[in-house]
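So, here's a batch of structures to check.
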Structure P
Amino acid sequence: MPAVSDHERVRAWVHEDFGIELENLDLVGAGADLAAQTWCGSAPDGEKYAVKWSGGRTPTGLLLSAHLARYGVSGVAAPVPTLAEGLWSSRAGRRLSVVPWVSDVGALDTEMTAAHWGSYGELLSEVHRTPVTDAVAELLPHEDYTHDRWSTAVRGLHRRLNTPDHEAMEPPTSDDHLTHSLAGAWHDAADLIMTLLDHADQLGETLRGTPAPRVICHGDAHLGNVLIDQHAGTWLIDWDDAVIAPAERDLMFVVGGGVLPFAPVSEHERSWFFDGYGAAEIDPARLAYYQCTRALEDLAETAEQTIDAERYTDDERADALALFHGVLAPTGLARFALASLHELGLTSTTI
């Protein structure tokens with residue numbers, strides 16, 4: 001929990017910088033930005049706001065959500081401007097931003113109906129149809145079909161963890177049951193993991209020489225970043241991973257089962273989504289590439305968290321290990337990626 005002084009300072013800063021008086025300010029968590037604190041603030045008139053005090057990442061998400069809102073994209077909450085007409089203020093070396101609190105209900109907290117899925121599809125279609133201005137093109141990274149960060153991480157983890165008896169791991173981990181369990185799971189799935197890596201490398205090289213239309217992509221458009229309002233409308237939050245890329249970069253989160261092992265996307269749900277999104281020609285090679293690289297990212301991140309006993313608590317490491325197992329589960333992204341590779345004739349699903 002932040003110190004009470006931080007709570008009171010942020011409340012005062014919001015009033016000074018944004019002209020908003022908050023009666024209550026409740027901590028809701030840090031989210032993906034580990035260097036940030038986020039609160040839900042309530043004003044006397046009943047309006048609620050998401051207040052974020054961030055010392056990490058970049059302001060890309062704020063700039064892009066403002067751009068999308070200017071173009072009339074529904075389901076994207078524009079930042080509240082400061083009294084100086086900025087999108088954020090600088091306080092104590094951090095970025096302070098305020099965004100309307102659109103809903104308390106996440107898509108994973110309720111049963112997604114046909115109307116919800118259709119709204120979600122329509123929202124993502126609006127995002128993909130928004131013009132890529134020169135300013136946006138300069139702001140966002142562009143897809144280059146490289147994944148060096150994750151390939152390097154996976155190869156390093158493979159060298160460390162892929163030992164049958166786990167005795168050769170450095171540093172020794174025989175007294176760490178979480179790392180020991182991770183090593184066993186990695187060894188059992190080693191063929192699958194390295195197959196995904198090899199084919200990600202091959203597909204990336206091919207796709208770098210294959211032109212494709214590019215659009216604004218959210219970059220992490222799974223249901224964990226979708227909110228549902230009282231009118232069955234959907235809202236996309238957390239734009240920090242936005243990228244200029246082919247639409248498959250986002251459609252991966254719906255097509256082929258999605259990315260969440262505990263909430264795989266069914267055929268009915270996919271059909272409802274495209275009722276809202278409209279017709280789309282999905283390139284199977286690009287889809288497979290994005291599935292492979294996302295699976296490798298999720299495996300590497302959760303494995304690194306499981307190993308790091310200095311930075312994370314045992315409970316956090318246990319949660320990371322559970323997520324690692326989820327990626328490899330029958331409804332996990334690694335298996336969905338393998339199925340896509342099989343459909344391309346690149347590998348067998350018997351791994």
Structure Q
Amino acid sequence: MVSLVSAKALELPTVSAPSLEGISVVVPTPPDLTEEDLLRAFHEKHRAISPSRERQAGESLALGDEVKLNIVGYCDGRLIPFSSRFGLTTELAPIEMLPGLSESLAEGGIVGETLQIALELPDTYPVESLRGKPARFLVDVLGAHEVTPLPDSDPEFLAKLGMGATLNEVMNTLREELEDQGAAELWVQARDMVLDELIQRAPVELPRALVDEELRRRWVQAEGQGLVDHQFDVDEQREALDGWLTDDTTRADVERRLHIGVVLKAITEEHKLQLTPEKLEQLVALQMEPFGLTAADAHAALRESPETTKRLAEMGWYLLAVEYVMNRAKVTFEGADQAG
């Protein structure tokens with residue numbers, strides 16, 4: 001759906017840069033790793049290296065398959081907001097938010113065919129107004145692979161996994177990985193707490209049209225383009241978009257992110273921050289590192305196309321401002337002596 005909002009209405013408001021003095025946050029102690037956390041991570045790694053066989057058109061699905069699906073949900077005769085997924089690849093396993101969906105697919109799903117599944121949305125469903133209501137989901141089964149897990153103690157499995165010579169060694173290595181991930185997530189939480197403190201110091205009124213346009217942009221990326229590509233009519237597209245526009249949680253998240261962007265821009269200008277080409281490459285490389293990409297990859301990405309360069313430069317300015325703020329904030333981790 002084409003936006004008809006004027007460029008003037010989409011201009012970011014201005015705000016005075018807040019003081020960076022005395023910003024201090026205490027990050028609460030995270031819950032301990034559980035056996036369930038370890039087993040879930042082990043299961044994912046196990047599946048990733050297990051042999052698989054592509055199922056042919058007309059072949060039935062089974063729980064444990066790796067499936068590729070299009071999914072669209074309806075409730076009260078309307079598209080369920082946030083429910084549309086196109087080309088989704090996932091393990092066919094029970095889903096807490098959609099009880100019975102995977103089980104029904106395993107019972108009646110066939111590669112290359114479409115299945116209609118009726119179920120009741122649980123009391124924990126993310127869209128509060130739909131909890132406990134009957135819904136139906138249309139599922140296109142685009143493809144599937146039958147996965148055959150290797151025995152846990154199989155030397156071939158342990159060698160392919162490369163995390164230890166015994167299952168105990170593998171689980172200990174996995175625990176260390178998860179603890180490292182948890183530490184990284186704590187720093188993300190610390191950053192978010194500092195940014196929340198910043199926007200409290202610099203209130204700003206965001207135009208409704210600006211928030212609506214950002215919600216529309218997110219909707220297009222997440223499901224709107226898929227609805228267009230699969231020839232859903234304009235009324236159904238409007239229903240789906242309205243669900244995003246009227247969801248309080250999603251709107252609050254967009255408002256927060258826009259607010260942070262406005263405040264960081266003011267800080268960049270107030271403190272005369274400079275984003276050199278070298279600094280941009282460094283910041284982009286740090287963002288790409290968790291995905292196994294190198295500084296050379298970052299260098300290449302920055303020269304891929306003018307559009308990509310512009311997008312990465314915008315990200316670079318954001319990261320530069322966040323780095324500047326975090327270097328001036330005091331971060332304490334509850335239960336530890338570490339601070340920054």
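Since every read-out is calculated from the coordinates, none of them should be taken as a lab result. Keep in mind that this is a model prediction, so the values were computed, not measured. Cβ atoms are built from the backbone, for glycine too; each structure is taken alone.
Couple of notes before you dig in:
- Computed over structures P, Q, FRET efficiency 1/(1 + (r/R0)^6) of positions 83 and 219 (r between Cβ atoms, R0 = 25 Å, to 0.05) reaches its largest value in Q.
- When distance in nm of label points 7 Å out along Cα→Cβ at positions 75 and 107 is computed for each of P, Q, the one that comes out at 0.7 is P.
- Origin of the value -0.43, -0.55, -0.82, -1.12, where log10 I(q)/I(0) by the Debye sum over Cα atoms at q = 0.08, 0.09, 0.11, 0.13 Å⁻¹ was derived from one of P, Q: P
- Look at distance in nm of label points 7 Å out along Cα→Cβ at positions 59 and 115 for each of P, Q: the largest one is in P.
- When relative contact order in percent (Cα under 8 Å, 6 or more apart) is worked out for each of P, Q, structure Q gives the greatest result.
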